[in-house]
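Please find the structures below.
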Structure 1
């Protein structure tokens, strides 16, 4: 029986794969009120829950199903579960820690059902579900107390345990891929990697992992200070199915950093940028034509294996992107020289030094 990794690998050799767009953007379009988020089950919940988008897999599953369907209809090969913040640490903002696993299971089941329906309709174009694992609302690398740089509100073990619970729920719900995305703190991402590998070992399975970093300034560093190359050195040991970038900027400003990661990673490149930069109202104005035109140039430069959209991108954006890269060959995955690669906030490579011949 062909594994998911083998199936994805064969498809990725033939064409650039398409991811979906922004779940949050599509939910905002629904104009939901507090009562919509609560539904009947949480009508008496003691705190406000509006804005807890992951909760909608329990209270408004029809809306989440429709969003997935719209992105699949637009041409997405891979859809992301509505579970970006569904860890008990992040859910503590709403007092909903105990719902974390249930949300992940149900979020995965919703995406699984609609993906399978589309695979049945278009067997020549199978659809896949990526379990979305966000960066969490706590940082292991950055202190929340400016007067105490050494203070951390959570430990590595706590973060890893929260991610493990999330990953177990996603797998129970039927995801194909573990997507560790919007990585602003590489140590948080390492906790997620550790959790994933722990679950894989316990359940005697292996799922493809995609790692996606988010840079926070034009110098190309994430919030914990790492360059793109240092980030790659930090996560390369997991042998991800793909690595890349999402969120941060639009395609125009993200391009130099995509060139960097594409030039060093000996795996597939996955990029899903925002629809440009937000305007004064926090909304995204970049049209599908502009976004797809920019990403078509990336494809022409052999930078892409998987492409989609992040904040502000709609099914129209995904349809335009899918059309723009449909006839473009995917980036060839390069081989990498076997040398020691280390990283702090910057990368270090230690190569063998040829002995110097000495003459008398």
Structure 2
């Protein structure tokens, strides 16, 4: 085998120059900021906060929208930067948007339950907005785990919601298309919760990382070609900052989430209970929009789509988004197509 030493030398020189420029770019970066869209704190309870995205013009949709993200990660991925912000785009399209911040939990929160979060904090936030806007109903949006929580809430408090929109949310946990769904059938969640109390975010992130281990390495190969591009470097760093910001999960809430949903699939089987009340999906009678990612490797489409035949509303629609789980929030199509379509749908239901 013959090697073109001249070409190899040229590539080494070019790579060295890129690394040198990349080092200079990193030196010039003072801080990596996420959550760029202006918002103000309007309500809080314990560690939970409710923020209102500020507007310069009156909202087209007068009925407010409450967004709930998953507790496993921070909601900042919805607003990474000005040109990759689902929240900013929804505001620009005329919605009056609020977002729940679940906060950072510690060992003192280990006994908080799913009832505390859905019947307590989420319901209190909804009631705050109903009173603030003098409206009997609001629009509810939920993302991933926050979508599951919002669906449960909608079945228990249908009289308080004008519409329900969920993005890449898991409902049916019987599928075997994702290793995460297989693992959770066999883990001893009681032993984990009883031992550590509050579940470290790094533990859960490790499980997600094992779904596609090559991603933890391959992303850096692509980064080499962007070392001398400050904009692309900032894109990468913002995403990495979000991914490394890992809140802990209260143990008792996690115990019920894994056992009742992932393991026993009680929500779609009609046997799930919250606070002693049966969660009947037929009581979800408000308009429902179900957004899912066609290439989702975290929440399989089977887990999301099966909900359509179980909810009670006849006004229901699926929105297939071409891409992966995170692309729903940060992809170019999310800004150009998804957000305007969702905003129009919500406005029409007002």
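Bear in mind that the values in this text are calculations on the coordinates, not laboratory data. Given the structure is predicted, the values throughout are model-derived calculations rather than measurements. Cβ atoms are built from the backbone, for glycine too; each structure is taken alone.
Compute Rg/Rh (Cα atoms, Kirkwood Rh) for each of 1, 2 and report the one that scores greatest.
Numbers: 1: 0.98; 2: 1.01.
Comparing 1, 2, the top value of Rg/Rh (Cα atoms, Kirkwood Rh) belongs to 2.
For helix-only ellipticity at 222 nm (-39500 (n - 2.57) for each DSSP H run of 4 or more, over all residues; to 500), the calculated result is -12500, so let me know which of 1, 2 that is. Write out the running numbers ahead of the final one.
Numbers: 1: -12500; 2: -10500.
Structure of origin is 1.
Computing FRET efficiency 1/(1 + (r/R0)^6) of positions 282 and 322 (r between Cβ atoms, R0 = 30 Å, to 0.05) for each of 1, 2, which one ends up highest?
Across 1, 2, FRET efficiency 1/(1 + (r/R0)^6) of positions 282 and 322 (r between Cβ atoms, R0 = 30 Å, to 0.05) peaks for 1.
Going by mean count of other Cβ atoms within 10 Å over residues 138-145, which of structures 1, 2 comes out largest?
Greatest value across 1, 2: structure 2.
Relative contact order in percent (Cα under 8 Å, 6 or more apart) was computed and gave 18; which structure, 1, 2, did it come from?
Clearly, the read-out refers to 1.
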